[in-house]
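So, here's a batch of structures to check.
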Structure I
Amino acid sequence: MSLNTMRAVLLDRFGGPEVLKVEQVPRPVPLPTEVLVRVHAAGINPVDWKTRSGGGMAGVLGDPPFVLGWDVSGVVEEVGFGVSTLKPGDEVYGMPWFPRAAGGYAEFVTAPARQFARKPESLDHVQAAAVPLAALTAWQALVDTAGVRSGQHVLVHAAGGGVGHFAVQIARHLGAHVTGTARSGRHDWLTGLGADRLVDYTSVRFEDVVGDVDVVLDLIGDDHDRTSTRSLETLRPGGLLVAVPSGVSAGLQSAASALGVRVSAFLVEPDGAALALLAQLIDAGAIAVEVEEVFALEDAAKAQARGETGRTRGKLVLDLTS
């Protein structure tokens, strides 16, 4: 194989999982302040298949062809001029460039060195690749956007998913009382992660049994059964809904104002410093990482199809070493 090319999962047109093909593409070269990372594993996220279908970040990335993926864990292969925080051989993980193209479903990526952090020592690369986008979403939403404090009540929707299972643990770490919505089969697992109360959304309307909430982390959105709008009813006066996938529509803002509560849209951003803090929490045992299934790079289409079922516990990951 040429040193100038690499294997990558190329998207050459929008569509279903079948449009994803492994191809030989040019290997990137690091610019000043960037590092070249040999990717050992790449995480899979809902934004990946939404973008593949023409939604998600397609408006940012433009028309295909391009390589999907933002979650990576691997080893620094080369550093550009000016890099002082990393060196060749360092094991790192990161969510580079988001929402611009990072090309994570590939054997190599380049990005600014400070968008990476040293991976948690207690995790292998497959586990580490499951962390960046999901854990940063939970961390930035709860810490930076909501400012969750000890003693507050946090409601996490889709608590058993990729972002959700991190959010439960981070909210618990912050000292909050944590309620999560999830199917009953995941309640014991989520209790072990720190959830104080679980609500089976398939058997009861959560707004009928949950109230006096300070912060709702909504990882579902109004597109599914008006989850955001219904969540407003659970908030105490002045409480905050962080709407992750659907954002804040004019209707949702109006409904929140009428109830005397607040709403905030959200978009995660690269954050090497926060990843370093998360690595410390993971290595200390305060945050566990759940990987439900691992796929080879050639099975990226199968992995995305699995993710689109909406029944994943934790994360799905591509192993580029298999």
Structure II
Amino acid sequence: MSVTAAILGCSGPVLTPEERTFFRRVKPWGFILFKRNVETPDQVRTLVAALRETVGRADAPVLIDQEGGRVQRLGPPNWGRYPPGRAFGDLGGNDPLVRREITRLGARLMAHDLVALGINVDCVPVLDVPDPSGHEIIGDRAYGRTADEVALLGRAAAEGLIAGGVLPVIKHIPGHGRAMADSHLELPVVDAGFEDLDACDFAPFRVLSDMPMAMTAHVIYSAIDRKRPATTSKKVMRRVVRGAIGFDGLVMSDDLSMKALSGDFAERARDSRAAGCDVVLHCNSAMAEMKAVVKGAGELKGRASIRAKAALARLAKTPEPFDAAEARARFDAAFDGAYAA
């Protein structure tokens, strides 16, 4: 069965007849959900099942951005509240063991929420190391202020998700923290030298290079490629992502509809794939754009298909034993009830 090397979104809480027909025809590798797709637990479960039915694969990845803080697609009253990454880094005074334990616990709770809905991929952890002068698009989404802090807590979050039956996605490889602009709106250019990037920005990704999936940064690193952002740069993909970082998992693009990228949507998808992205991501559910993305993305085959299968093989068949009520109470106590429902 041919599979398109794309992850696509849908427009609302139920599939439209046009979306159902389109997904059945093109069979994207996976799907991504946003707040527009979320109402109640039963509704989300029904939507997830309907998405998988269109492609005929029970393990088709269904993604969500459930970081906590500013980026949380599921929230009260049906789901718990979670803090931004920085709140974990600020816990426990000088005790890294406390911060690591609570970060893992938070991710394990998130995985518990997601698995109950059939969602099996969370676009977490953010491994960007924030530059004090960088754009606030990363800001408190980062777990800490140094590469070591980000790597330590990023690892804890990833392990909590995997233990709960959800795949993590490390982002935004090879690092968005120095960007002086929001790539949703324009193309950032980072002029730091390779050695500085390698020592700081790339470092957390190297620590988590064993993770199953990564999402690219729509950022130009002039020390490596002056013309193309990482997503569409063969130089960045080969020298940094597969080279200096040593990541051999599945690489997905960040959202192709972000304004950092140029060209029509078929070109964006084609350029991303040619650079080395295994699959491309398109989020806004605009049908004309999705049709163009599918045309440019092409079939999932070769090394990309092998990496996709390897990523899904990392899904735990049975999550580790877990008392959700006790865990939530312990989690809320760590934050003095600031994020309690």
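FYI, it's all coordinate maths here, none of it is from the lab. A quick note: this is a predicted structure, and the numbers were derived from the prediction, not measured. Cβ atoms are built from the backbone, for glycine too; each structure is taken alone.
One of I, II was used to compute Rg and Dmax of the Cα atoms in Å, for residues 173-276 alone, and the answer was 12.5, 35. Which one was it?
Only structure II yields this read-out.
Suppose you compute distance in nm of label points 7 Å out along Cα→Cβ at positions 37 and 261 for every structure in I, II: which one lands on 3.6?
I
Computing helix-only ellipticity at 222 nm (-39500 (n - 2.57) for each DSSP H run of 4 or more, over all residues; to 500) gives -6500 for which of I, II?
So the calculation was done on I.
Out of I, II, which has the highest value for mean count of other Cβ atoms within 10 Å over residues 77-84?
Of structures I, II, the maximum of mean count of other Cβ atoms within 10 Å over residues 77-84 occurs in II.
Distance in nm of label points 7 Å out along Cα→Cβ at positions 117 and 133 computed as 1.9: which structure among I, II?
I
As an exercise: mean count of other Cβ atoms within 10 Å over residues 197-204, calculated from one structure in I, II, equals 15.4. Which structure is it?
Going label by label, the one that fits is I.
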